[in-house]
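In what follows, structures are represented as structure tokens.
Just so it is clear, none of the values below were taken in a lab; they were calculated from the coordinates. These figures come from a predicted structure and were not determined experimentally.
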Structure I
Amino acid sequence: MDSNYRIIFSGSGGQGVITASIVLAEAAVLHENLHAVQAQSYGPEARGGATRSDCIISNEPINYPKVINPHLLVCLTQESYNKFAGMVIPGGKIIIDPYYVNTPKKVTDANQRGYPMYETVMDQIGNPIVHNICMLGVVLQLTEIVEAESLIKVFEQRMPAKFIDMNKKALQLGLEMKHIDE
């Protein structure tokens, strides 16, 4: 890992991108002995507006909490892809969910991959509430930034017991998911 690994999670309100970012940052700090910062911004609507959550994970202290040039960008809406894809560092990674991002144009020298996260969650679990956790599984698969077990510990601390198994299953789906060739 670079000393600072920078991630932007983007989508719309209600998709859980902020929750995913918080869970990842907590896993890094509480269970991996790393430094992390997490910051978010919302569109004007509570649900459905543009949402962005920045997460920096580092093995050194972090001096600035905002992500300028991410190593990894997750886009769960076409709007967020259009707005943020050009920010990724050359050689960085872009993750899209083709269910929501249907016209990805390569706009940067980044490794861009589509993962059928929403469709897989709906097919395998039947509840869109864990789409963001499946997305975290894909993030871990590509970055190995924290251990899956660290995320599970955060689930157990943050979530009602009746949702933990569903979240574990969604995480596993993301960890095992294959990208769609584009």
Structure II
Amino acid sequence: MLADDTASFALVIMRLTLGLMLMTHGVNKIAGSGGIAGTARWFEALGLRPGKLHAWLAAMTEIGAGALMVVGLAFPAACAAFVGLMTVAALTDHRGKGFFVFKGGWEYTAVVASIATSLAITGPGRFSLDEAIGIVAHGVGWGLAALLVGAGAGVGMMMVFCRRPVLTETPA
């Protein structure tokens, strides 16, 4: 869809920005100040049980999806993973805190999921591994698939593993 070098270079910048950001989040879950044990306690407090399992799954998914985004490989799957991660984040840590991220709201998760969906539509661009090996998987259908698969996986995971109400506001 976007074949010219200028657009492809812009996509590289977007892929690097999103991919490295998500990879850093994943590494921080493992090696940050609280380590994986602290992340597990935080996830338990959010209602994700067992916390240690979800801490590792989140960290590895963030690192893996971020890496795929950076190199532009299996791009619709990477975009769907971004949407899934942001869905879970919006329904746990950011839920009930309004829109603005500086108040803990869901602004950040919506922006990241929207950009990932948009990237699934444009594709990774010419400077990507998908392009190098001949994978052509982008367009409106792929974007909708990334959105629906990612959001569906996130909601499904919440329905199975979250031990508190998901779609209701917490009492004041």
Structure III
Amino acid sequence: MLNVAKKGTGVIELKPVDLADAEIIFRAWGRHPENFAYLTARVFSGVSDARRYLKDLFPTPESRAFHIVDPANGVIGIVKAAIHEPRAQIGYVVHKPFWGKGVATSAVRQVTEIIETLPNISRMWATCAIQNPASERVLEKCGFQREAVLKNWVIYPAQGNRPFDNYSYVRIPKSAG
């Protein structure tokens, strides 16, 4: 496991996600609607939904995903990097009781450090809803810079069947110049 400093108390740990972890994800955060406000996935109605979600986390063999683990509470979210060389798309979800505690910032910071060590990555990117200032702050604290507004970029099922604008953020790995 990787240790990541957390604002407030203690540390969080990142533990690699395995395709067999569907029940863990469902029980930890996947059945709670409040966690899905700005996710493209629908709230999981059962473990089978979490299985489908897990398959999408690894679009290429190089892609990485980690459980965000609080030592006192277990799994509290996921941080991932979908790698399509030379790019890596960063994404994350944290269970609502842990929002505002630096968990997402710590997890994203650690994953970007891991991705920066990969030789063929020249761009890390992420998007977030314009209506989600907390996610904007996470990305900015982790060295991402806003580069664009993506009009009608994505549908968040939890918010109805309409497209939302997103900000696009980029971080160029140190090794890419």
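A few points about this structure:
- Source structure (of I, II, III) for P(r) over Cα pairs in 5 Å bins from 0, in percent, for residues 95-134 alone, computed value 6, 22, 16, 13, 12, 10, 8, 8, 4: II
- Each of I, II, III could give helix-only ellipticity at 222 nm (-39500 (n - 2.57) for each DSSP H run of 4 or more, over all residues; to 500), but the derived value -6000 comes from III.
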